[in-house]
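Take a look at these structures.
Bear in mind these aren't lab numbers, they're just calculated from the coordinates by the rules spelled out. The shown structure was predicted, so the numbers you read here are calculated from the model rather than taken from an experiment. Cβ atoms are built from the backbone, for glycine too; each structure is taken alone.
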Structure I
Amino acid sequence: MSAKDIMQKPAKTDWDALAAMTDEDIDYSDIPPLPEAFFTHAHIWRPQPKVKVTVEMDAYILEWFKTAAADWQSRMQTALRLYVETHQAYQQH
């Protein structure tokens, strides 16, 4: 089954029932509580404005992203963002 086929299937989620749920209705039993250290290091990520660019890259890299998922552009954006954030953190220490 291709990614295109998956994207065209109708969702089976009952959105009205989900919207009517309260916090008490949610079963958290399989989710461990987060330690305080998580919140110490957590940060809010807000979407940034996008810019169009032209980039030359090896063809196999582009093909890998395109064949890996239908949302390949978002995944490539995420990979680049993680690279930048990792290197920014390393440079600060």
Structure II
Amino acid sequence: MLGVLNLLQLVLYIPLLALLGQGLLYLLAGARRETNFFYQLLRLLSKPFTFVVRRLTPAKVVDEHVPVVTFFLVVIAYIVVTFEKIDLCVRIGLDACR
């Protein structure tokens, strides 16, 4: 179970950082972000998660807000997985978690 939680944390960590970097480049690059190679790469890494969130959110949510919603949902999921991992480590002992 610890391996599954570690893998899930890693899978959530990648889009979390990609969305964070995308937001930072959104601020730095401005309107030229669409031609920025790194922005496109980060958008590609987070696309599976933003696609799922776009499908789950109502049509009233503007497309520009979907990455922000995705970021916060991934943060919440990452926190939940982290707390589950802590709970598991407390139950089985800290030596078994290393």
Structure III
Amino acid sequence: MVLGPKGAGSITPAQFADWVERSGIRLIPRSWHPIGERLAVVEEDATWPGSDAATRVATVFRVSGGKVTAALRLPDLDSALRLGQLCRELAASE
């Protein structure tokens, strides 16, 4: 599962890796916020080809079996932390 400014959807790991390469995005981690056993929020400085300045974003990562199974990018740390906490609460209520 991926989420970003252009939408959300399910893609395979290979499709995700291909998108990362094609997009040219570079993410430099700035802070790490564990949210339970399978979720973490990472605040990053993002740059894209042709951009001079970095944009601060944050991504909620879900991990299973030692692999990232979801990457949900949000425009800021507060939004990502709220989403991560909501996902944790939803998973706990199953």
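Annotations for the structure displayed:
- Structure from which 18.2 was derived, mean count of other Cβ atoms within 10 Å over residues 14-21, options I, II, III: II
- At a computed -27000 (helix-only ellipticity at 222 nm (-39500 (n - 2.57) for each DSSP H run of 4 or more, over all residues; to 500)), which of I, II, III: II
- With percent of Cα pairs over 18 Å apart computed over the structures I, II, III, the top value is the one for I, the highest of the group.
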